[in-house]
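The numbers here are math on the coordinates, done by the rules we state, and not lab data. All values reported here derive from a predicted model rather than from experimental measurement. Cβ atoms are built from the backbone, for glycine too; each structure is taken alone.
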Structure P
Amino acid sequence: MSPSQIGKSTRVDVENVGGINSTSVKLSSGINVLTGKNATNRTSFLRSVMAALGSDNASLKADSDQGSVTLSIDGEAYERQFERKKGHVTTDGDPYLEDPTLANLFAFLLESNTARKAVSQQQDLREIIMRPIDVEDIKREIEDAQEKKNIIDRQIESISERQSNLPALEERRQTLQAELEEAETSLEARREELKAAQEAESEADRDLDEQLEALQNARNDIEDIRFKQETEQESIDHLETQLEGVRSEIESLPEAHQADAGAIESELEELRTQQSELDSSTTQLQSIIQFNEEMLQGTNPEITAALTAESDDEDELTDQLLSSGESVVCWTCGTTVETKQIEATIDRLRELRQQKVTARNELRQRIDDHKQRLASARETQQRRQTLFQRRDEIEMEIDDRQDRFEVLEERERELRTRIDDLEETVSELEAETESETLDRQKAVTEAEFRLEQKRRELEDVGSKITDIEASLDQLEALREQRETVADRMTELRTRIDRIERESVDAFNEHMASVLDVLEYENLERIWIEKSELTVREGRRKVNKTTFDLHIVRKNADGQTYEDTIEHLSESEREVTGLVFALAGYLVHEVYNEVPFMLLDSLEAIDSERIAALVEYFSQYAEIVLVALLPEDAGALDETYRYVSKI
């Protein structure tokens with residue numbers, strides 16, 4: 001796997017961001033090492049690069065009202081501007097990424113990175129890997145595809161059923177064609193006989209001919225009506241079957257009201273408002289914690305300078321602020337307080353933030369449950385409306401066809417009355433004459449009637465065969481559509497499982513490789529196992545996939561045993577978290593979206609292992625930015641690009 005190559009010319013220009021006044025840094029493909037002591041703006045520079053790439057995890061310099069970051073890659077510039085208005089900082093510009101979600105999770109691996117900290121904080125590893133995937137959207141796609149497949153299946157079934165009638169229809173058509181030829185021959189013979197008889201026919205017989213012709217026309221008309229009646233009745237029967245199916249489906253649907261969806265929407269909106277409030281509180285607490293940590297470490301130059309200006313001895317007060325001893329000068333009141341007292345306050349703030357994070361996660365679960373309920377209520381409501389509309393349409397069509405059927409029945413009664421009258425007239429005329437011509441005319445009439453019947457039957461059978469053959473042309477296309485939809489459903493159903501499986505495989509593979517390179521003493525293996533648990537969500541039980549982290553050590557006797565996360569050293573936890581983030585980076589193909597990988601706060605890992613780890617990560621990102629202390633940077637290859645002044 002190799003990330004897409006980018007050009008060699010890469011530069012970052014920063015103005016008034018974090019702790020940086022102004023800087024311009026050139027970067028190269030491969031590994032770029034930001035080296036320097038603490039409080040040399042290495043982290044501020046990394047956050048500036050993140051801002052230009054699309055992240056919001058950067059801040060305007062405290063004493064400035066405006067700031068900016070420009071990332072130039074081969075002449076293409078990506079910018080972010082920061083402006084302070086009425087105490088609030090707004091951002092603008094055209095960053096590298098439209099959506100930085102994947103990069104924030106798996107490419108910007110600073111100390112606070114969620115994926116990196118997931119192992120040490122024993123978070124839900126599977127949830128973090130799957131966070132960029134909209135599972136509910138995939139489920140909706142599966143449901144839509146299933147509905148489309150059902151429609152195609154019904155069409156294929158209908159065509160196949162009609163296709164089964166094709167051999168019998170073909171056989172019937174051949175029989176009718178033979179009978180038609182026979183009827184035509186018989187009619188021609190009867191006409192010849194009639195012609196011979198007509199030569200001797202008297203004028204008196206002509207009235208009978210007219211009556212016979214009228215009788216034949218009436219019989220033809222009534223035959224047409226019977227055919228139309230059969231067609232209408234077949235349509236009515238078919239519509240009534242459809243209507244029964246629609247009514248059954250309506251009765252099977254659960255009751256759903258617009259008010260239900262509205263109530264759920266209101267509850268969902270309220271839950272989202274609560275989540276927004278928790279997000280805001282959590283962000284504020286994190287800012288307060290970060291600020292106090294920086295002040296406790298003496299890494300905020302502006303406030304340090306302000307406190308220094310009030311002291312008679314500037315060097316002495318600065319030393320107090322940056323001291324790591326038992327006491328420190330309070331940056332809020334200027335008095336000397338114990339370091340442990342401030343650290344205890346920060347710990348309580350961390351605990352409060354963790355409580356809010358926990359509450360936010362629980363709230364997210366409730367929001368997901370409400371989304372499912374809302375989608376179900378809307379789906380039921382929409383389906384009910386569709387069925388009611390279809391029921392009304394079918395009932396209206398049945399009424400129309402029944403009206404037409406009644407009109408045909410009335411017309412049939414009229415024709416039967418007329419036929420009875422004509423037959424009575426013909427009988428009277430026949431009684432008056434026994435001429436041979438009359439017999440011949442009657443025979444011709446009957447032959448014409450039989451011939452017309454055969455023609456109508458043959459035309460009807462041919463029409464049915466044509467319709468079936470036309471539908472057969474659609475069958476292959478329908479089957480291809482069905483296969484495409486089925487493949488799409490399979491792909492959707494396996495997408496989540498595939499990502500889970502690839503994530504586990506990627507972590508296990510790279511964790512094994514990294515452990516081989518770093519050679520931790522008695523640490524035999526760290527691996528993730530995918531498992532299924534049955535948990536309760538609301539009122540139902542569902543199967544939930546989990547990622548279980550296993551740690552295997554080897555004792556002095558060479559025997560292996562399973563250990564726990566708590567017993568991992570700080571260095572081992574950091575390496576495990578970074579490899580987990582790398583697995584997400586590779587599985588979600590983040591390298592196709594952003595060519596950067598950022599690393600910071602690696603002090604818990606010894607310098608030789610840092611060098612090996614950075615080199616390993618550089619195989620998968622075009623540009624690697626790593627911030628290191630000078631003593632750690634010294635172990636890296638001197639051919640890398642080093643940046644010592646920001």
Structure Q
Amino acid sequence: MTGPLLVLAVLLFGTAVVVGQHWPRPWLVLTLAACLASIGAALSVFAAAVGWEWKSHILLGGESLHLRLDGVSALFMVLAAVVGGAGAVYSCEYWSDRHYPESAPRGRSWWSALVLSMVLVLIVSNGLHFLMAWEAFAICGYFLITLENQKPAVRSAGWLYLASSHAGTVCLFGFFTLLAVKTGTWDLGPLREHASLSPLFWLALAGFGMKAGIFPLHIWLPSAHANAPSHVSAILSAVAIKMGVYGIVRFSGWLPMPASAGWVVIGLGATSALLGVAFTLAQNDFKRLLAYCSVENIGIILVGLGAALLARSHGDAPWGRLALAGALLHVWNHGAFKALLFFGAGSVLHATGTREMSRLGGLWRTMPWTAGLFALGSVAVTGLPPLNGFVSEWILYLGLFDAVTDKQAAAWAALPVIILLAMSGALALVAFTKAGSMIFLGAARTKPAAQAHECGLWMRAPMLLLASLCIVLGLAPIFVWPAISRAADAWSLTWAGQTAPAPLLTLGWVHLGLAALIIAAAALLWKKARSRPIRRAPTWDCGYAAPTAKMQYSSGSFANLATAWFFWILRPSRTWRRPHGSFPAEALLLDRVPETVLEQAVLPLAARIMQVSSAVRRLQHGRLSAYILYVVAGLAGLAVLVLLESAS
């Protein structure tokens with residue numbers, strides 16, 4: 001059934017691309033049907049003993065068509081289909097024809113094209129065709145990010161995304177071309193016995209790492225996530241950056257690895273986790289906050305993959321399977337709760353028109369569904385029990401602790417990484433406590449916040465679906481272990497047949513008990529609150545005679561202590577106007593955290609390159625005599641080199 005379902009999915013997505021320009025409801029039906037067909041194909045692979053593979057004599061670009069779906073690609077396909085379908089439903093209200101008559105039709109078509117291109121990335125097993133699908137994926141993302149292309153910030157974010165994507169594609173072009181030269185074919189598959197291919201991994205890591213948003217290759221991610229429509233931000237964060245993770249997982253499983261690969265990947269992961277959450281803490285724009293949180297979670301996934309690579313170099317130690325299983329499960333978990341959080345952010349933006357947390361507050365009264373679902377997503381993203389974020393991080397910790405007790409060289413990596421992950425988890429809790437309290441608690445700081453309204457059913461239903469997944473993956477993790485195990489087996493055949501960790505079933509029962517206690521406590525508190533009259537009064541006003549909502553904690557003051565620890569990387573700029581006189585009329589204190597890597601490293605370097613390029617361009621002036629001189633000088637230089645070689 002795998003092949004027919006995949007063909008059906010591709011045909012339905014392709015039809016949806018055309019239909020989306022004119023008919024919203026048929027487009028939605030086609031897109032959902034395509035997503036269901038994709039999920040069915042992935043589930044058939046999980047249920048089968050082996051993956052699915054198909055080769056044809058049909059030529060595309062001079063190469064035979066070669067498709068493959070195994071445990072690794074099926075894992076990512078489920079995520080793409082679930083978020084792709086949920087986002088399609090969400091967009092019917094959030095980005096409707098009534099509000100966006102010009103961009104909504106093309107947005108629907110580009111959405112289906114994006115999901116289709118990601119499905120093709122996951123199933124093609126030919127380097128040339130992979131590059132075609134990858135480039136189509138990048139272009140679709142650009143047109144979705146720039147749906148509001150009349151805004152300069154959106155255009156800038158789109159161009160930065162496109163430039164970064166093409167920089168990564170250049171690395172991947174080099175990777176696949178050299179791979180084809182060394183193997184004599186563009187076909188892809190397991191090649192671990194070819195030790196000479198191991199240096200190519202660094203090209204793959206750079207190319208896929210750019211898409212994944214690994215620190216410091218994340219430069220495109222904050223602005224793209226912040227300026228794109230929220231349902232687009234959701235699929236970018238939940239799925240698109242996972243295509244970069246997929247590439248690293250796929251080719252680290254198929255190719256021989258350099259001896260230092262595990263150490264480098266685990267180091268990049270730990271750095272991304274810690275510095276990603278540091279930038280998360282410093283944000284006032286809640287969509288940028290969610291974007292930087294994605295950098296942190298990609299770091300967590302890479303830590304698990306890096307530990308698995310270290311285990312491979314230590315005789316395929318079993319703790320590597322645990323670390324890899326935690327990383328792969330975190331791919332699903334992060335996709336679920338991050339899409340939920342971006343949908344919640346879109347609901348807030350839809351109701352208030354602002355992304356600035358300092359202009360919000362008190363929304364839980366007018367937006368209870370959004371507040372509750374955002375709170376659930378925040379608990380999941382911070383890795384607290386009993387939700388899904390805790391499960392995958394717990395499995396990853398099990399693998400790292402087993403590496404420590406193994407008393408091998410990997411223990412030197414596991415110990416500091418455990419500490420860094422614990423720090424990033426604690427800081428993530430602070431960041432999302434800040435976000436939730438600034439947006440939903442306290443009093444409304446502005447008139448739009450006071451007049452906010454709850455989202456409709458079309459936006460609420462996808463959030464409820466994703467929240468349900470967060471709960472199910474947290475309360476019953478044993479049921480998803482077969483899929484995770486099949487993906488781990490496809491990555492390393494030497495781990496095939498290993499059973500789930502013994503405590504996993506116990507964890508599910510503990511989470512069920514904890515959930516029951518939470519529900520009972522919430523019901524008791526609700527009953528007690530309803531039985532007593534509610535007294536409303538302003539919060540402590542620090543002795544001011546006329547307190548206002550703007551005197552509440554700001555997002556900057558909330559996290560000021562924690563962000564001060566990372567001053568060396570955040571490098572905030574401060575603008576202030578001191579109060580004057582006995583009765584000052586105004587004062588201002590404004591901290592801005594720049595995109596440090598982009599603004600203080602990449603852009604200055606780019607400016608220098610442009611200066612050199614402009615200087616070299618002066619050599620092209622149209623004077624024939626000068627061009628003849630260039631040729632003579634070049635020939636003279638070549639002659640000198642030949643003479644030196646012959647003399648040596």
Structure R
Amino acid sequence: MRKLIYLIVLLSGIVTGQNLSEGNLQLLEKIKYEKSKRSNRIEQFLSKNPQTKLDFKKKQKNYMLFDVKANLPIYLATDNLNAAKGTKTIKIQPGGELNLNLSGKNATVGVWDIGVAETTHDEFQTENGTKVETEDLMDISDHATHVTGTIAAIGSNSAALGMAFGAAVKSYDADDVDSEIIYAANDATNPIYFSNHSYGFYIYDDDNEQVLFAEDIGSYNGYAQQWDRISFENKNLLMVSSAGNDGITSYEGGMLLNIDKLNYTKTAKNNLVIANANPAFNPLTQQLTDFPINSSSSQGPTDDLRVKPDIAGDGTNVFSSVMENEYDNYSGTSMASPNVCGSLVLVHEHYTNTTGNIPKAATIKALACHTAADDSTNEGPDPYFGWGLLDAASAAQLISDTTTGDALIAEKRLVQAGTFTMDVTVGSSDNLSVSLSWTDPAGPLRELVANNPDPVLVNDLDVKITKGDETFLPWRLVLTEDNVLNEKGDNVVDNYEKIDIDLPEPGIYTISVSHKGDLVNPGQSPLERPKYQDYSLIISGNELSFPLSLKQQNSQEVYIYPNPVTDGLINIYGLKKATEVSIINIMGQTVWIGEAKNRIAVSHLENGLYFMKIKGAENYIAKFMLMNN
């Protein structure tokens with residue numbers, strides 16, 4: 001009989017005021033319904049199997065009964081000064097060489113784990129009391145306390161200083177993570193923009209019995225799909241997750257030997273999945289010399305060859321707080337994840353300080369991947385490091401470079417059939433790098449067949465660079481008979497794409513963003529709103545010159561709806577002020593001309609196809625309109 005015992009790390013509920021969107025309310029109803037069914041399954045199983053334990057501890061791992069499938073129990077179980085050096089976070093903290101003095105002040109991070117942090121630990125005390133909030137004071141764990149300290153410890157012991165030591169933490173037990181994270185992200189007074197999840201399912205249990213199989217591993221499952229729904233509805237929230245510690249595990253039926261170990265939420269598209277690196281330093285200069293991957297770190301990619309894990313963090317021998325006001329060294333992707341999460345809180349702080357805006361999660365994810373340090377053995381992405389080791393200093397420096405015109409970060413919107421283009425003039429530059437990132441809608445389930453290569457990407461955006469007759473395409477992973485390699489080509493699976501051009505020849509390079517097929521917006525009627533996808537674009541190099549205004553094709557920022565027109569009114573989205581609009585029939589006759597800002601009454605027009613001219617800042621924007629009253 002196939003035995004199902006899954007391993008994960010968890011947390012409990014803290015809710016204050018919130019302002020929830022219709023999409024989040026629908027998600028919460030779905031989550032509530034699914035939890036009710038799960039509770040019923042557990043209750044019925046326990047009535048027939050009274051010897052079954054709700055929770056227990058074995059071989060230093062905590063287990064909690066989470067669900068019942070196929071009449072078998074499913075258990076959840078638990079999956080820094082040097083850490084700050086490894087990811088160069090120390091350079092952007094107070095006293096760091098970039099003089100940014102970032103600490104995460106005013107930020108709150110959500111931490112979900114098995115158990116909650118010890119709120120009374122010295123590392124969490126401030127003038128106003130503890131900085132760690134929880135509603136579950138009876139379920140304290142070493143693991144949750146260690147993770148929380150890696151993110152936000154104040155440095156009562158200087159060697160245990162957290163990455164974002166000025167931040168506060170909401171500490172939860174992970175049993176109700178899906179609903180709790182929606183409430184925490186929409187807290188009216190203190191929303192979270194980051195959550196940390198240092199837990200996962202293991203392939204073998206502690207009795208060395210296989211509990212996950214090929215169809216469970218690397219596949220896009222219901223857990224991953226649910227997280228992508230949450231991400232899509234809460235686009236400022238970045239969920240940071242450990243990759244898992246099955247790096248030296250082997251099993252039958254995988255994609256290839258020694259890869260393909262990710263499962264549970266690790267195969268989602270919109271989260272940031274973290275591998276475990278082991279940075280080494282020069283003992284005299286304290287400079288980073290190497291960062292080999294830890295052998296226990298779980299490898300990707302996903303079954304459809306997406307780049308997962310996304311990046312690596314320092315998770316080896318991380319010194320942090322544990323219960324009873326003590327400290328200890330822990331290793332694993334459970335430690336690498338909070339190292340990255342806390343570091344990115346500082347990058348987020350710098351972005352907000354610099355721009356005055358709260359960045360989308362896709363922007364922070366792009367910054368982390370765009371500036372990650374390549375491992376010494378491989379250029380571009382791979383299934384071990386993802387894009388490389390987090391370099392928080394380089395990410396922060398890129399943000400600073402946007403203020404001097406040396407880099408560009410843009411959060412934009414692509415509409416159906418739209419294309420965005422811009423020219424960049426490159427001088428004597430070492431490189432030109434362009435990243436495209438977006439929060440993609442939840443994809444179709446792919447969990448019944450092992451190693452299903454069918455993409456789960458919904459909105460397939462594309463970035464490319466052209467110069468004369470040359471075209472430069474993004475990185476992608478490819479599967480060979482005995483390895484997963486990378487190459488440059490049309491990427492149809494990832495919702496983060498990056499183009500690298502080493503030693504580009506001086507001249508003008510055209511960057512374009514477009515899409516394939518139809519764009520999808522879950523929860524919206526096609527007649528109510530136009531189809532679109534928000535995205536983040538990052539451009540960096542040296543000796544770059546950007547245009548004063550960005551070129552647009554197919555009016556990337558201005559569009560009309562509903563189309564076809566069914567109620568006699570046409571809305572124009574994206575106009576900042578009233579402008580001249582002309583409507584022309586298929587005979588070339590102008591049937592309406594006037595000034596409009598947001599809405600035009602067109603009920604007097606006969607059914608048919610019309611051509612609309614909208615006067616823009618520099619030229620006319622053309623649109624087709626179909627009347628169908």
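Observations on the structure shown:
- Cα extents along the principal axes in Å, for residues 95-134 alone from the coordinates reads 33, 26, 9; which among P, Q, R: P
- Highest-scoring label, criterion being distance in nm of label points 7 Å out along Cα→Cβ at positions 23 and 511, among P, Q, R: Q
- Mean count of other Cβ atoms within 10 Å over residues 47-54 derived as 13.9 - corresponding label from P, Q, R: Q
- Origin of the value 1.12, where Rg/Rh (Cα atoms, Kirkwood Rh), for residues 279-366 alone was derived from one of P, Q, R: P
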